[in-house]
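Multiple structures follow.
Where a number appears in this text, it was derived from the coordinates with a stated rule and is not lab data. Please read all numbers here as calculations on a predicted model, not as lab measurements. Cβ atoms are built from the backbone, for glycine too; each structure is taken alone.
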Structure P
Amino acid sequence: MKNCLISNPGLSKEIKNKISAIADCLENYPETNKSLMGGKAGVALFWTYYSVFSESVDLHKRLVPLISEIFQGIRQGNSSPTFANGIAGIGWTIEHIKQNGFIDIDTDFIIGSLDDLLYPYMLKYIQSGDYDYLHGALGIGLYYLNRSSNPNIHIYISRLVDELERHGKSFSKGIAWESSLSIETEERGYNLSLSHGIASIISILSRFYMGNNNSVKTAMIVEKAVNYLLGNKRDPKIFKYCFPSSSGSNDLPQWDSGRLAWCYNDLGVSMALWQAGQIFNNETWKQEAIDVLLNTTNITDWKDAGVKDAGLCHGTAGIAHIYNRAYNYTGVEKFKESAIYWFDQSLKMAVFEDGLAGYKAFRIPKFGGIENEYSFLEGIAGIGLAMISSISDIEPSWDSALLLS
């Protein structure tokens, strides 16, 4: 970060101690999951940034065994191609570590074969309407953005843009992509979120535009998608959150109350708007992002925020990190205050004697209930990374995996 967020010595010391406790827990990571969001690749990200923060960790000794274990798992088969749970996310992690100068490795040799391997999966996903960045086509596109050394990448990304245009549904207020909103009810509609919806399409297509990939068409799609998103913005005087989780296919009234989180509603959507505004030099989009984010800073109660744990996906550390990013992007002091507040709340989440550094992740009972979680997206690896960014000037480029940079 260009500015170190927390200067208070007491709070800074508490956070530093918590980061050390998280590192201790990750020393003997027991899981077999190899993925970025839920497994060893995400833990590798933590060790990468922690090695710079602590200066006491031999990164090479940490990463080489982890990378070896990850690719041994891939060679054994049964690996998903996706960004969240499979090969695309693992490949992205390896390339990220190399491109940011953490370790000198030949990524063309290590992961080059994945480029062509993933292409038919990307086409299969997008042609069946599965554009989801975490679990579908766009996540493979995000992997491709890091693989510019392969001359075929431009062709692959251009094809993805063409298919997105073909599968989008045009409205008077823009363009949107239909998807499943509920497996249980089979409801379909237009997901607006950063984790699974239109905000992620805006974010990733904006990055494609920066890379000069199908630029004219890409710019047109982004503009129409932003128009659709803003067309679904609600009155903040009536609703707690400006953006609902989704828009019904018949423009039905929105029922969801929302939450303060990376995954859904205003925080993630605002970050997508801000980045698109930056890339396309659109001050209107940037101001929309600031206004929506400022409205969320009034939400400080855990219940009102829908907060039940500290993870990046839908917990206090994710909230804090987004405000920290917003402060560094805009210089708005209110975002700094909110970031510090939510990092302090993240410390207060560490209340479990049998937890990992005091933390547990919340899930509804049918998905496991409250349990220990090591991972990047929902567990202590991600909490630790966010905390490192709060008390250091280390650029948290890892959050590009969450479409925040």
Structure Q
Amino acid sequence: MATAATLHSVSTLQYVPSLEDRLRHTLHPLAIARSDSEQLPDGFPSHINSPLAWDSGDMSSRKQEWTLKLSTDDIASIEDALAGFKELEIPWRDLSPRSFVVSEDLRKRLENAATEIHGAPGFVLIRGLDPARYSVEDCIMIQAGLTSYIGSTRGYNGPSGADVLSDDIVSPTFTNKAMTMHTDLGDVVSLFTVNRGSEGGSFRLVSSATVYNKLAASNPGVLRTLSEDFVFDTLHPEVPSYKKPLLHYHDGKVILQSFRRPFTGFGNTKRSTELPPLSEKQIFALNELYFQAIDLSMKIDFQNGDLLLFHNMALLHSRDTYTPDESSPRHLLKMFVRSESLGWNIPPVLEDQWEELYGSRTVPRQEDFPPEPPIHAKRVPYSGWSQNG
């Protein structure tokens, strides 16, 4: 068993920190004695005064405000839109408000949801669909159709043909293991629950602004460290490593990203020993970010048919471990979308990744919607920019 002395002197970085890691972190010199010289990054605000800086307890109690409850008429409208799109016999890449036409009332509510997602609170849960009524393909079309009212441009989850064996999985997205508190790349994340599974897998959200304010008050040196370059391992031999910060201040907005997998590896895929190791300050900053985000987060337990849309540049998210059940396998559909009218301006240092995510890779643009869950198909999308987790 580790002693207080050893815990005090050693920093570790695990994908999901243990209780011992937390104790070690609590006893770290950077946590015990903050230096007066540790200041916020130059030009960053000392506090974010915004409706986005919400408290998780308060937000959890206001569930009715961020839940768009579908009525019987709404569901009928969605099913009519699905039937109408099928009759057009056009490619799925053309799913949009023009081809997936819902009622005027639902359209207005979806447009209002888009404003709330890009403003505050930064997320909306659409509830009331029963995926058991539809095929997986229909669920995908419904998700893409409804989500198109939030963002018109869909992002690539990964390149086509990137199949791997299950024992070579490099991302926790496609396993039942816990996903640490993190951000993806892109603007809005859309998650549709086809089947929530049998046990576990709670989803957690936290406001990046709330985490930022906590760190700015308690340990601003952590924010300074996060605003400096980290060396990312893409965990793929054909995609080179690169340097980017995790914290950005652009166009009056603080954008706080959180990744651990490029620095810890995942499963059998380890971070390259040829890359420079993280510094003591970087390890401490990543752990402090993780622990604060977890402590400040709220929990959402999905129901089948839930469609959660949240702003990835404003919120961090995680998923608890879940218990696999072959008779009722967990199945969530995930898309990235961007609104050209409501989307945040992108910091120049991130523009290359956003172009990779949302830019057209073919002419005409090709979009594939694989219906089979990768964890069961033993197929995991991979790309160098896909830092998920």
Structure responsible for 59, with percent of Cα pairs over 15 Å apart, for residues 65-144 alone calculated and labels P, Q on offer
Q
Answer label among P, Q for the case where semi-axes √(5λ) of the Cα gyration tensor in Å, for residues 265-320 alone, calculated from the coordinates, equals 30, 16, 11:
Q
Comparison of P, Q by distance in nm of label points 7 Å out along Cα→Cβ at positions 137 and 241 - largest value held by:
Q
Work out distance in nm of label points 7 Å out along Cα→Cβ at positions 289 and 329 for each of structures P, Q, then name the structure with the largest result.
Q
Of the structures labelled P, Q, one was used to calculate mean count of other Cβ atoms within 10 Å over residues 209-216, giving 22.4. Name it.
Q
Of the structures P, Q, the one that -17000 was derived from, the read-out being helix-only ellipticity at 222 nm (-39500 (n - 2.57) for each DSSP H run of 4 or more, over all residues; to 500)
P
Say we calculate relative contact order in percent (Cα under 8 Å, 6 or more apart) for every structure; which of P, Q gives the highest result?
Q
Entry that produces 3.2 once distance in nm of label points 7 Å out along Cα→Cβ at positions 81 and 345 is calculated, selected from P, Q
Q
